[in-house]
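What follows is a set of structures to go through.
Each value in this text was obtained by applying a stated rule to the coordinates, not by laboratory testing. In this text, all values refer to a predicted model and were calculated from it rather than measured experimentally. Cβ atoms are built from the backbone, for glycine too; each structure is taken alone.
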Structure I
Amino acid sequence: MEIPFVSKPRPDTGLYNAKVGIWLFLASEVMLFGALFSSYILLRVGAPEGTWVHGLLNIPIGTFNTFVLITSSVTVVLGWAALQVGNFGRYKFYQAITILCALGFLGIKSFEYADKFKHYEVWLKTPITVKHGDKEVQTTRLLGHIEYQGKHPYFWNTRTLKEKNVESFKLAPDPIHYTMTPKEMQHARAESKGHAHEEIEIKTADVQRLSAFVPGHSTYFSIYFTMTALHGLHVLGGVIVIFYIWGPGAKMWKTDPQRYMNRVEVSGLFWHFVDLVWIFLFPIIYLL
């Protein structure tokens, strides 16, 4: 028995089965990400003034990754349009670019994650003086990369210092601080560009708390990893489907071209949703 409306649309709705299915699925996805975005807004608005983390993400890399994902959405449309005129070779070319862009996006995001895992904040029991450009600032919070016995440790915390009997470690501080305004951060970055930061020797006895930029660091990083990781899983799932249709599943083009075009269209709709989520995610996580 043949299932109706697999290739051709229903005469009353103008939709084929897969298209109805993808729109229902995307509706559930809107509710999922809508709940997460709503939770972010409530947590962000409810945070006490001056306590919300900002300025700790690499905006140029995030911006570049945004353009990579937007490019992949454009090539998805161009590939589907090529199939509409029967140009299978051009479709393969555009979808190959889509796949490469998706893998590039995931690669860049993994690089960002790795940097967070070896980037630290240290809370001190007593304030010390550090330099930010031409200024000297008294602070009990330091940001930077830790070096211990010539290595960059991962996932260290206050308990790790005790377990490893670490008496002291060196911190290469960043030229930014939570209490800086955006203009002050921009000035500090410009002043330090191309110059090595003087390492600070920190004794374990002076450390109140130590944390890498992991979910346990703060509410901000919990949100960052939850939402970007979930989005990354959607990118991974989408590119696997697109790759299958582009590669092993391309045999259907010869046997049932209309159904094959429908598959390409449905995967493209999902990919546009993934792109749209990131367009909202990038500014609220990286810029605000």
Structure II
Amino acid sequence: MARANAAYYANSDFLADFATAPEMTQVFGELLGAWAKIVWAMLGAPENIILAEAGPGRGALMADALRAWPCANIHFIESSPRLRAAQAERVPHATWHESLTTIPPGPLILLANEFLDALPVRQFIRREPGWMERYVAEATYIEQPAEFSLPDDPVGSIRETGEARENFCAALAERGALALIIDYGPAESAPGESVQAIRNGAYADPLSSPGTADLTAHVDFAALKRVANIQGPVKQNAFLTALGLHQRTDILARRHPEKAANLRAAAQRLTAPEAMGSLFKAAALCPENFPTLPGFE
């Protein structure tokens, strides 16, 4: 397996080849497709490769990725019938699954962009008598004594655990998959409450109007590294810069001068340290002793 050369897909000629559409969301997906193609080459270009995405939304990211690498064997992990219908419009040859367990055996590259943050977490709060686990019942919080011990933090401290995330990554590791994880959260474990609700692009009360807001929580990358071999995490701005985001933006800006300012502003939003560039992290799950993957040099 040859080590990937980041300069290959940052090269302007390569980036100019695979699309002309100027929307920045498309550039993001194209770069992830280029990443997957390089990883496929590192695996020896197996003909039976599976390219999968967990939580593919409306299928836009995969559709964009396939312009960079038109892989024929596409699988989606998605339970929503409504979203499956939207995904089918963009990627009609995909196969759908309720979970990772039904994806067929074989070499697997999986993309998980803002997927793990949506998986459930358990939340614990330190009270005077000890740790309590917080639950939700009838749109209100209730607490019960925790089933296991936690560090002796000050009263009022909050900790979260993400067993669903860790189980997902452990399952990927068990089957020898390679996965690109892009999500928000600290590189090292940190106590504190991170559960939040987003409704119509704004923060909302997590207990208000259940089912009408997206519930998320920060991803604990250090916890994932305890259950799987992971390269990174690195900040999103470093990862996308290594993959050639700015070179690709410059190409599109020259082709579409009327959109140049918007293109560069969008690239800035993806990479600005005070915004998505630092809050979001990229990590690559892979077998032990695997060569350094693109973007993690």
Structure III
Amino acid sequence: MADTLENTLFSYSPIIERAPLTWPGGARVAVYIGLNVEHFLLDRPSTSIWPGTADLVPDALNYGWRDYGPRVGIWRMMESLDRHGVRASVLLNSMAADRYPQIIKAGAERDWAWLAHGQTNSVLHAGMTRDEERRRLAEITDTIATATGRPPEGWMGPGLTETFHTPALLAELGYRYVLDWTNDDQPYQLNGSTMLSVPYSVELNDLMLSARGTTGPEFVQMIRDQYEQLRADAARGGRVMALALHPFVTGQAFRAKYFNQALEYLAAQSDVWLTTSDEIAGHYRRATGSD
């Protein structure tokens, strides 16, 4: 049998064997909105609603669908977030930071958390040497820090992609956590690193829901079901609920009232800590003595 690659990035840790995790105010579930603010290249296949034209240049159908997000969708979502007093955790392409200054200004006024999300979601974060990746990460970090006024603490790769060197290189640049490993309901520390993994979701994610034809009422029910189960699980320690959203999906007009309903439900729960991924990572470090 050929040698197998052992995972040394993190260790197996069954959630039933951990010390109880507490959230501020006795909350049971920490909830954050992961808002993807992305820029896509005109001449590269990218996230698509219709694969039939995805390899064309230009691909007006899919590019236009994605471009609805920064032009229209995010402003509609912003109204809903404001209505319910929710701060977004923004997964920000550095190209988006350069090209959409109005979004950066609006987010800064709302004290959104800014996470780095690569340069563009048209290019996955893979296949680089360590030195190439170090330079790329430094460029991304500098661009986002300049645009937003503060260096990002969190990272999520385009398409949740990393190399084996990514966490260590991010730590060198002052990052505190990554979202790429969607394997837990609590934060945990990566091996041999100061970096944390903070929960994200590829299931409670509007890209997946749109692809499956999930309706607005079903979307709201899934959020309720997720919260109710995590709240029950939290009798043995606090949990994290991430809601992963894209303005070109959830920002569509026919989904607006369902996004409002979801936020209204979450904001009304007495056991929720409606916060940002930065604050979740920071609290976990203090609570576990890893700060």
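Okay, here's what the table says:
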read-out: Distance in nm of label points 7 Å out along Cα→Cβ at positions 52 and 228 from the coordinates reads 4.0; which among I, II, III; value: III
read-out: For 1.6 (distance in nm of label points 7 Å out along Cα→Cβ at positions 68 and 172, calculated) the corresponding structure among I, II, III; value: II
read-out: Per mean count of other Cβ atoms within 10 Å over residues 108-115, the highest-valued of structures I, II, III; value: II
read-out: If P(r) over Cα pairs in 10 Å bins from 0, in percent, for residues 44-203 alone is computed and equals 9, 31, 29, 20, 10, 2, the structure in I, II, III; value: II
read-out: Given -19500 for helix-only ellipticity at 222 nm (-39500 (n - 2.57) for each DSSP H run of 4 or more, over all residues; to 500), calculated: source structure among I, II, III; value: I
read-out: Origin of the value 1.16, where Rg/Rh (Cα atoms, Kirkwood Rh), for residues 212-251 alone was derived from one of I, II, III; value: II
